[in-house]
Each structure stands twice: as structure tokens, then as C-alpha cells.
Structure P
Amino acid sequence: MAEGRLPLDGIKVADFSWFGAGPICAEHLATFGATVVRVESETRIDSLRTVQPFAKGKTGYNVSGYFNNYNAGKLDLTLNLNTEKGQELAHRLVAWADVFLTNFTPRVVERWGLTYDRVSATNPQIIAAYQPMQGYDGPHRDFLGFGQVLTPVTGYNHLSGFPQRPPIGLGTNYPDYVINPGHTLIAILAALRYRRRTGKGQRIECAQLESSVCPLAPAIFDYTANGRVQERAGNGLPYAAPHNAFKCAPLNPGSSAPADEQWIAIACFSEAEWEALVEAMGGPDWAKDAKLSSAAGRKEHEAELEQHIGAWTADKEARALMEELQARGVPAGVVQSAREMLADEHLKERGYYVYLDHPETGRSAYDGPPFKLSKTPGRLRAPAPLLGEHTEYVCREILGLSDEEVADLLIEGVLQ
């Protein structure tokens, strides 16, 4: 591969997705060289464009950090797919593409004429990836939902939170960010390899429900093997004590602001780790109590144990304490906020966050490539596009429309 080329150079992607799971997958493809055309509509704005955080003092559809972070490096086409001509243009884009991607519900895909039988008739070599929430068959095929719905439906919420309290979820739409886009990305790469060998395209279905259930295998196995339904356990684990986050001295002395709170996570999985923690605490008398002499005893009296540890950490500087405990072999880590993440010396050294200049939000931090290839590392080549920023370019340079055709379609509201 020539110097400077990326592994997916030459791959063309028609990204008919929105919110998280689809756009994040397509962004990974763009990061590693694919040309990705993101298809949007002013008639039904991708709600991520309206979700905070916004660039300070900015308003409009182009200033959401949420949206921008997951759409870097794409071209943006605004197209009204509720029109016949809009659907015709969609199929012209499919004819150009190697990969078609959508996470709209089955009935919307059907209404827009983007089912596999239709897109494969337009382009027999197309790799068409569908990410329906619950699949294209079954009694729940038309259920609507996003990551915030998948977390309770798939069982994450049942396991998230503290005993005797209502489920609280994960605090984020976890399936949208990691599981669904990652599984779909792998499937697309496998299909591309198959097409390179055989010349044949194919349909991919990554039902977000099933994709999200996979990481919960231990809980499922616990029930099938032991008949035990796992319950919410807060930060605890059945085989570790202590295993929690403990408050430290505030970042700014005397501050009570939540942003200045400092916490440290401490975990002991073995007798050696517990003994090292006791030594770090100066061998207090309470730690010599016989009831804490075994892992089972520490687990049984975990609440009392954690009160003592919390009192010890309360006046400590979190990062210095973390370094001391790690040096002694005790698993410990500072609980970092977004502020600390951006300043993290390790991530800085590795160059994880990428700063790009956006025409409306200015210089902003973007998540960098999620993995590194030694010969062909991915890179973020451009910030997220403005809504409809490349409509005319895509129509002329990719779809081959004349200036007059573009003007007519704009007047008719097919292009937006």
C-alpha cells in the first residue's frame, strides 16, 4: 500500500443513518479512508444536532458537540426522501456506493424504497447493512427506540444501580457507542473481504437488541447454570472487597462544587492486595479485626469496611494516593471527569484526542481512532459537516447532475 494511503481508500459509503449506532460506524469507515456521504433531511432533523453540549454562545443545527464528535470526515447531503425524485436520487447514490448503511426502522426503510431487494437491484454488488432495533422479523420488528430504550430492554438497567433502589441505567446510551457500531463495522469489513474474493455483495442485519445482549452473557449464564437472577450491586462485586469509589479531598481546597470533587476507585481481589492496602493505611486497629481477616468476612462486613476506608481517603489528594497504592500493588484509579480526561498525560502522549477546526464551533476536541494500525493508521481528515454542506458537490461530482438539474431539484424541495 502506498505511503499515506488508508486501508479503506476507494471504498464509498452511502450513510442513511441517524442518532448514534449508524453514524458512529460510518465515521469509523471514514477515519480509515472511506468516502462517506451522510444523507440527512431538513424535514426531519437528526435529533443529535439539537442535543447539548453546544459550543458556548452558539445556536443552530451545526454546533452540537454530540453530533459533531460522531460525524467527522463525512460529506453531507440533504435530501427529501419523502418525494419520488428524492428516492430516485437515493438509488443513484446506492449505485455509486460500495456500502449502504441505515439504522432507520423497517417500515421507514420500506417506505423509502431502500429494502435490500430494491438496493441490490440497483447495485448487485452493494453491501447493505441494516441496524433495526429489534430485527426485520418477530413480533417487535416495528418497535421504536434508541440506546436509552435498549439499555432497559436488554437488561442493563436491571443490573445498574444500588440494592433496594430503582434501576438507574448506565448514565449513557451505551449500546449506541460501542456494541452496535462495533459489531456492524466488523460485519461490513467481513462482507467487503467476501466481495473482494467473490465479487458478490450481500445483506447484513445487525439487530441492535441482539448485539446489545451479548456482553450480558455472564448474567445469562449465571441464571441458566445456577438459577440465580443477578441483582443491582452498586459498585460491588461478589469476589472483591473493598470494590468501590471513595471520596478524596476536593480539587480546590474548601470547594463544595461537584466539579471539584475527587474520587478514587479501590479494589482488592486477593489477600496480598488487601494486606498492601492495610499497610498503606498505616495498619489501623480496625483493619486487624478478625471479622476482616478473610475475603468472605470483608464481603460480609463491606459497608463497615468502606466507611473506614472513606474516612481514610477523605483528606488525601486523589492522584497522589492512586500512585502510592499502585506502587504497592493495590488496584486503584482516579475517577476522572471530562476536564481530567482532556488533560490526561497518558492520553496526551498517545495523541488520542484530535483537535479540528470547525467553521461554526471553532477548534474542538474529537475522539480519535478507536484502534491503531501500525502500517495504515486512521486519521480524522475533516470536522463534522454542516447540515447540507456538500449537497451541491455530491449532486454534481458524485451523482453527475448538471447545474440546471441541481437548481430545479432545489426549487422543488427535493434537495434541501
Structure Q
Amino acid sequence: MFALLPATIIIAAFSITKPVKENKPAPPIITTEAKSRINKMMQLYIDSSKTMGLSALIFEKGKEVYFNAVGYADKEANKPMNRNTIVRIYSMTKPIVGVALMTLYEKGKFKLDDPLSKYAPEFAHMQVFEGTDANGKPILVPAKRQITIRDITRHTAGFAGGGNSVLGAMVRNADIMNKNNTLAEMAKRLASVPLAFHPGDQWAYGPSVDVQAYLVEKLSGKPFDQYLQETIFNPLKMMHTGYYVPENERQNFAAVYNRDRQTGKLSRQPDSVANLLNTYRWTLKQGGLGLTSTIDDYMKFAQMLVHKGQLNGVRILKPETVKLMSTSHLSDTITKRMWLPDRGQMGFGIDFGVRVAPPKTKDENNGIVGEFFWDGALSTLFWVDPVNELTAVLFTQLNPYDQVKLHNSFRDAVYGEYEP
């Protein structure tokens, strides 16, 4: 057929191409309008006395795009919340410990499905509490399988936190988290208490990350807090993060405020209670809680994660390890999940909650599928949104944990659905 056509037409026929579509970058999340929403939301929480002080820091695509601080770090001393404020991050300690543990995973020190007892023999012959007999004595049966390291990274080990009064009494009598215990003594005492369920059967928040801290110490051959300092804090220049707040930094240490559940009134928690954990050099350095930090320090940790394990030329983890940590490890067979569903459409990875589906209702926490995050008992919050390369840290010191839907409002303000 082409022999009947002029050569120019043949060439033209083969030169016709479809227009190339430009891959336009996604619009930014933190726009001028978003900043206005977040400012308004934060100020409203202070003006309505829902909390005493708030600070928020957001990075997007490697750049700071938002910071604001409102209210007081210490109202009685007339000290405003600011970037230098040191707060108790409680369970936001856990992801840091998980990263420390996974640096040892990368060195081949363990495999996730190794029995915990391979490295901590005290956990070799665990029993499971199955109620009480007619005389009120505990009924114990051997665990169906060993606790694995994966179990302690995803809260499926079965460690008891109380619940049944008999089991709760056994936990209290073991005095597991006595501040004068070493991590080795803590582990020994924990292993002496029956499990609340068979390993892998349920998700239940508890002392698993404290056991991770013990493993870090055993596998590294270094004191746990020293390993954190050398492996994470120093490389990332997190110079104001630790278990002990030095005297010369205590002027920046925030007060804790209790909110009455009935009246909503805020009152200062006595410093003797609020500061007990971080102004004495206790022997026990828990993996599950206890660190203090500034908002910029914690953002460095979050930025390291969104940049797939490195920041400013310093690599903490390999990209594939960050991906492993931020992927849910909970199978559909694990249907009992304590309060995890309260966080939304969540699975759980290695020391992170992981969003596996969009919010079903506006009452759920807003966010992007693929996000990983965690929060703290005094209503602190951080998340990593890899889709938008966004990291957010929200600090306050409010007890009890977020009864005022602060996290929901902050997320809505960031992603564009906030309505006062």
C-alpha cells in the first residue's frame, strides 16, 4: 500500500505522535488557607481552655512550611509555649526505640520471626492465664507457641497489663517497672507473670517496647540509653532529647495540666508528680515511655523517616527497613485489637500505627493511606505522610489523653476539612 504514496506522506504518517501529557506536581497540602485553618484551630483550643499550650511544626517536601506556638508551657511562671519547650513525649518514645532495634536487625543480630527466648531465655516457657478455678486460683496453660520478636514489635506478645483482678494483682506484685530495676531485672520480672493471651492471638498495648529496649541493650552490648544517644540522637543532632532533663534546661521544661472530665477545668499537675521521671537519674530506662524532647528535635526524627532513613547525609536505616516498619504486620486473623480501632482504619507495623484505608466518617482521624504515626499519653502526636512527603509534630502537655479531640481537629485543619 505504501508504494502508492509519496515518500513525504509515508514519513509524515510515521511521525504522528500523541501529545505528551505533563506530569504536574501535586498541589501543596500546606497552603495559605491551610495555615490560616491551623492557626484558627490552635487559638480556639487555647481560648476555650481545652489545653494550656500548643505548638505545631510541619515540613513538606523537605522544607519547613508551618510553625506556630500558642498558650503557655508554664502559665504560673508566665512562660509561653515555644520552640525551646521541652515536653514529655511518653509513647512517642516507642518509635525511637523501634528504630534503634531495627539498626541491629540491619546488622544481622536477629530475625523478626526468631523466638524471643533465643536472646532472652527467661521468656522460653511462658504460660497463659485462662481465668480462675472455683477456689479463685489462676488457671494456667502453656503458651501455644513462643513469643517472637515480631510479636514484641507489633504488640501481639500477650504480656499482661492487668484486666482480670487476679492477673492484675500478679502484675502489681511483680513490680515490673520499678524505677530502680535494670532492664534485665524488668525482663525477668515480666517473664515471671503469665501472659494474658496466646502469642499472636490479639493486639494489646503493653510492655513490649520495654522488652525491645532490653534486646537493644543485650544485642548491642551497650547500655540502652547510650545506644540511643550514639545511634540516633547524636547523628541526627537531637541535642535536647533524653530521659533526664539537665538542671540548665529545666527552665524550658513544660508543666503538665490536668483537665477535669466533668467540668473541663484545667489545673496544674504538681511538679513533684509531673517531673518525677525526668529529674532523677533512675536506673530503669523504659522503652515504652520516658523520653523528653523539643519539637525541632522530634521533627528531625520524623524527617529522617520520610526521607527513607536518612537526613542531611546521615543514614540511620535503609529505605527497605523503613518500609518494613511502616507496613502493617497485623493479619486479618487478629481481630481483637484493644483500642487500636479508635485511631481509625489502622493496622500496626513495627512500633508505628499504619493507616490502611481512608477514614469512613468525619469523626475518624483524617489522614492519607500509607501514613504511619504514633502519639503520647499527654496528647502529643506525630505522623509521617510519605505520599505528600509531609511530617507533622504537635506538642502539648494535657492529661488525660486527648479527651478534647485535639488530634482530630489538627488533622482536619492540615488536610482541609476543619470546621470550628
Structure R
Amino acid sequence: MRDAAWVAEAAGGELVAGDPTAPGPRRAVVDSRGVEPGDLFVGLHGANADGSRFAADALAAGAWGALVGPARAGELAESGGGAPVIAAQNTLTALAALARAWRHELGCRVVGVTGSTGKTSTKDILAALLAPHLRTHRNRENWNTEIGLPLTVLEAEPGTDVLVLEMAMRGEGQIAELAAIAEPDVGLIVNVGPVHLELLGTIERVAAAKAELIRDLPAHAVAVVPAGEALLEEHLRDDIETITFGPDGDVRLESFADGRAVILARGERVELELPFDEDYNLANTVAAVAAASALGVTPSGRLDVAFSALRGEIVELDGGVTVVNDCYNANPMSMRAALEHLAASSAERRIAVLGGMAELGESGPRFHHEIGHLADALGIDVLITVGELALPYADAFGGELHQVGDAEEAGALLEEIALPGDRVLVKGSRSVGLERVLA
């Protein structure tokens, strides 16, 4: 970033201390425990705590400066040792404004990625496809909210060619809020499914919330959407280019065998060597290739992708047991895909450790019952349900069944019953905390 005066103006704040001409920070952080020299500490006001009260600690740890509320700014100006101190009435709004200004300074292209399931993996795949061709920056892990997304933008180095920004939502207006910060040139909607029904009520409203990304694209932009997705049809625009992906789409999978995928992308033949074979990640790859084509990039060769944590991680346990640790989140779409892949995997036994799927509202019991029925139909050998929300899985499952109260119990049970050659899927909503199964 340019200098302290520019940072204050871009954030819509007031520089109350520090040299206006001081070279700007290298990034922004909101956790004082993670401060490194050169960081701008932003004190966010949360439901339970005011982050501004940690600003002095951040400055003492070597922070470049602090962006805080007016009340705290005065104190820091006197005690901050000459570091830049910027006062803003609403520090979250200021963080968003600063990120939007930096996005303009970068002058790069931006891809916004959202969807009901698979958006994080698609973001990771797309960034890996683009990296050999363009200097690419993406969200790390789950930095996909009104806090994480601007922090991601502010981490991008000068000279960045493209930002690949995952955008999360739980309700209406949230994608629009993120799009207003990122101002994407390409909007990719991976899919639409029954998620966040507790707040949104119907899948049509889920589609409309996701489609805020399409609605808010500028006229020169490109929308990338699943082919034949009726839920998005009414949200498509005549004044922007639309690229479809999937069966019968503009970009589609022609073949996949022995790790090699052939994708037909708008008249071009794309050949990739992939380090995975799951159907859902093949679909995510096709979506990513479609987004890459919108940027004029034709990928090829081996795909080296580092997936975000807790998303399909393969863990080999002592004793010859393989665990697919996919416990970051779950919904009916992703649960179905994960179980189908488990059923198709070579193993002595297939064990599913399933937590509940949150935010499904009144339809929750039905969706859980359907997943239990699917596990039974697929021939999953052992089902371990974790927590009260997961109990309806058992209603339709006829195989070996265990029901436990929490992740620790599931881990202890798994250690007891898992045998050499078994393959285990661990999956559930984030609130269940299934990462503790392997602790």
C-alpha cells in the first residue's frame, strides 16, 4: 500500500498519529496474536469483545500501525510511539473500503467463486490452474466472509494478475456485500443446493442469494454457471457473457481414465493430469476450467493443487486404516457425493462417521433420513452417527450401526473397531467438530 495518508483516506478514516508519508503496511490483520512487523492491525468490534483494546499489544509486537475506533485512537496516539493510528467510526466498514481501494490499486482481474458445495475446492483448483500462467492470489482456508475476504485482498502483492476469491453466505445480501468489495470480472457459481434453509426457507431463495454474484457483475464481466441449472435461469443477464459447464455445457468432461482428464472447453481440448479421481472434484475441475477460459487461460499438464484443510484429506493411520477427513462442512449434496465416492473405493470395509448437517430448518430430519437411506443403498458397511442432529441417519440404515454423543467418543470407537484395509469417511457440519475424531 502506498503510504499512511493513502491508507487512512482509502479506509475512510482519519490519520490521528504517525507520519503521513510513511510507507504503507504489507497486509492487514485482525488478531493481535498473529501480528508481524509491517502489519496494519484492525480492531474489529465483535459481539463479545472490542478488538481495539488489543491495539497497544499489536503495536508493541511490531505492527506498522492500527485502525481503531475514535475512542481508542486518542489513547494510542499518545502511547503508540509514533506509529500510524487511523480512527474510523466502523472498523469493519473501513476494512472493506481499504480492501476495495487496494483491489483498484492492483488493477488485476478478479474471479468470485460461490456455490452450495465444493466452492473451496473449486477455488483451490482454479488457483492451481491459473498459477503457471498468471500471478495468482486466493483466499487461504475459509477466509471467505466479510472479514476474511478483505483480508485476503489486502494480502495480495503488487503485480498480482488475478485474485481468486471464494465468497460464502448464509443469508440474503451477503454475496452482494462481498461482491461490492471484490468487484469481480468473472462470477463462478459452482452449484445450487439445499443449504442454509433454516434462514432462507426454500432452494429458490438460496439460488437468488447465490445469484447476487451475477446481478452485481459489471457489464464487461462473465458469468460461469452450471449448464441447464433451472434455478439460475431467471438470474442470467443478456448484457454479459455466460459460459456454461457440465454435461451439455460450453465446457464439459469428455473422458477420464488413469488420472488423465480430457475437457472440451469452448472449442479447445484441455488435457490434464489430476491427483484425484472423485466425481465431485472432476466436476469442480470442469467448473474451474470454464472460469479459466473466461480469463483467456487454457491450462494443460499436471495439476498441482493444495486443498484447504479438512476437505477430503487422506490420512493413513497405523494398522492399515485409511481415513478421508472431509469434516470441514456438510450438506445433502456434499454428503451424497462423499458417500458415493466411499462406496466406489476399494476397501475391506467402508465405514462412515457422520455428524449432522446444520442449517436445514424443518427439512433437516428428512434430509438426514435420505442420507441414511443412501448409505444403506450404497452398501456402506458401518455407520457411526455423532450427536443428536445425526440420529435420523439411523432410521433408514440396515447395516452395522453405532451412535455416539460426540467426536471424542467417535474417535475412541473407531480406534476399537477399525481393521486393516478399512476405509473411513469422516464428515459433518463444522459445528460438530469432527476434526477431533482423529485427535
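Every number in this text was worked out from the coordinates using simple rules, so none of it is lab data. Keep in mind the model is a prediction, meaning the values are calculated, not measured. Cβ atoms are built from the backbone, for glycine too; each structure is taken alone.
Miscellaneous remarks
- Parent structure of the calculated result 152, given that volume of the Cα convex hull per residue in Å³, for residues 138-377 alone is the read-out and P, Q, R the choices: R
- Answer label among P, Q, R for the case where Rg and Dmax of the Cα atoms in Å, calculated from the coordinates, equals 25.5, 86: P
- Structure with the greatest value (metric distance in nm of label points 7 Å out along Cα→Cβ at positions 306 and 394, set P, Q, R): P
- If distance in nm of label points 7 Å out along Cα→Cβ at positions 186 and 258 is computed and equals 2.5, the structure in P, Q, R: Q
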